Structure I
Amino acid sequence: MLTPTASSLPGRPALLALVLMLPLALALAGGALAAPKSIRLPEPQTTGGKPLMQVLKERRTARDFKGDPLPPQTLSNLLWAAFGVNRPASGGRTAPSAHDVQEIDVYVVLPDGAYLYDARGNALELVRAGDLRGLTGMQPFVKDAPVSLVYVSDYRKFTRDSEADKAFYSAADAGHISQNVYLFGASEGLAVMVRAYIDKPALAKALGLKPYQHIVLAQSVGYPK
């Protein structure tokens, strides 16, 4: 039996990082522990990846997913690519939004619960415990993907627009985010599928949404079969 030596043990910063990442790893894997109320994501890695033209060539929709969880770092990178903060001084994001109101909230549905992505804090905040993945779409495969993203528009942020314009802007802005996810998936070899085929009232109830919050799209991400 091998006995670890002092030199083989992780240093205190590395050990602290492992401890902080444990709740997210358990959430991604659907661990037996209760869903954590808040999860600090690893700092997103914003360098590397495939060249843009190659990513555009490889972008596609897939409907067959392995159940393997995404590593915490990959999830953090994915969410940053989707709608993270890329200009901290101004709060600018990786996708545009009408009037720059940033009305789209990204809900991250994992095996142990549904979380709200806090882009500025780089964290996940628990919304509802339990596996809600099957409610994020009406096709059988949605329950198999390890991560489903749900794009919810907060209509309160549009202060001078008609209801028709709110719906239009929200659809366009969610589309920008979903394309970011597609491009990230192509760069990382992930399977991705966006959809509007959702029982929106049932999912809204499960997520505890308010009347001014409107589900626009959902998008599954995972490893391809």
Structure II
Amino acid sequence: MAMSIHKPGQGYWVRVMTAGLIGLVTVALALWLYGQGTLIAESLPKRVWAAAVLSKPTDATALTPGTPVKLFAAAARDGKPSPLGSAVFAGLETGTTGAETARLTDVKIDRVAGGPRRDASEMATIVAQSATEITPANSFAVNRPVGTAPVDGTLLGGSIVAGVLVIGTVIGFWLVGVRVKTVEWLIACDYEMSRVNWSTPKVIMGSTWVVIGACLLLSAILFLSDFGFRFLGQLADLV
């Protein structure tokens, strides 16, 4: 059964204003959820990371694309790098400035029970999985690791916005145009508002000036009272 507008033309302005308010709330909610969607996308575990290369292995065959690697954070207090996780070395990329970037895929970070959440942003050293120790011959020293979100934040946020706008539009149309009880109430509100004796602009301006004058008079009385009591207090101190 197709939805049809109940009593079209009646209660026009109240229904229009109600629809506008629903639209305003829907848009505000959609914009808020868009920001939340981008934050959610960025908070998801990142499986692909890139880091600036500070130094490369002296052995050219130590790390080749596709090699499973171990990740280490900066050296701990005992001087030994802290194990961080594992990944697959995808290769090197050279930027326009000549700086090289190491790319890693399938990044997995070891979880420490009861410890803080960690990610590959702590990565400082990349070593082949088969290596038993970290040496200049088999390790990359890296800096400023940057992860790629598994879901595009803009796409996720945009999808949420589209869904909220569609849902809000359907709900607004149903409440303002289709649902009998709601429509009848809005029509009744419009009828009651038409019976209100609205003040003229001249009356409103006069009332406004009366309120302004009363505020100024009250402010002056309070100022003079405060000044007078302060003066009496100073006289009492002198006596």
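Just so it is clear, none of the values below were taken in a lab; they were calculated from the coordinates. Please read these numbers as outputs of a predicted model, since none were measured by experiment. Cβ atoms are built from the backbone, for glycine too; each structure is taken alone.
Across the set I, II, FRET efficiency 1/(1 + (r/R0)^6) of positions 41 and 81 (r between Cβ atoms, R0 = 30 Å, to 0.05) reaches its highest value in structure I.
Structures I, II were shown, and Rg/Rh (Cα atoms, Kirkwood Rh) at 0.99 was computed from I. Here distance in nm of label points 7 Å out along Cα→Cβ at positions 73 and 89 is compared for structures I, II. The highest value is that of I. Which structure, out of I, II, was FRET efficiency 1/(1 + (r/R0)^6) of positions 105 and 169 (r between Cβ atoms, R0 = 30 Å, to 0.05) calculated from, if the result is 0.15? The read-out comes from structure II.
Computing relative contact order in percent (Cα under 8 Å, 6 or more apart) gives 28 for which of I, II? Derived from II, not from the others. One of I, II was used to compute helix-only ellipticity at 222 nm (-39500 (n - 2.57) for each DSSP H run of 4 or more, over all residues; to 500), and the result was -10000. Which label is that? Source structure: I.
Once mean count of other Cβ atoms within 10 Å over residues 129-136 is calculated for all of I, II, which comes out largest? Across I, II, mean count of other Cβ atoms within 10 Å over residues 129-136 peaks for I.
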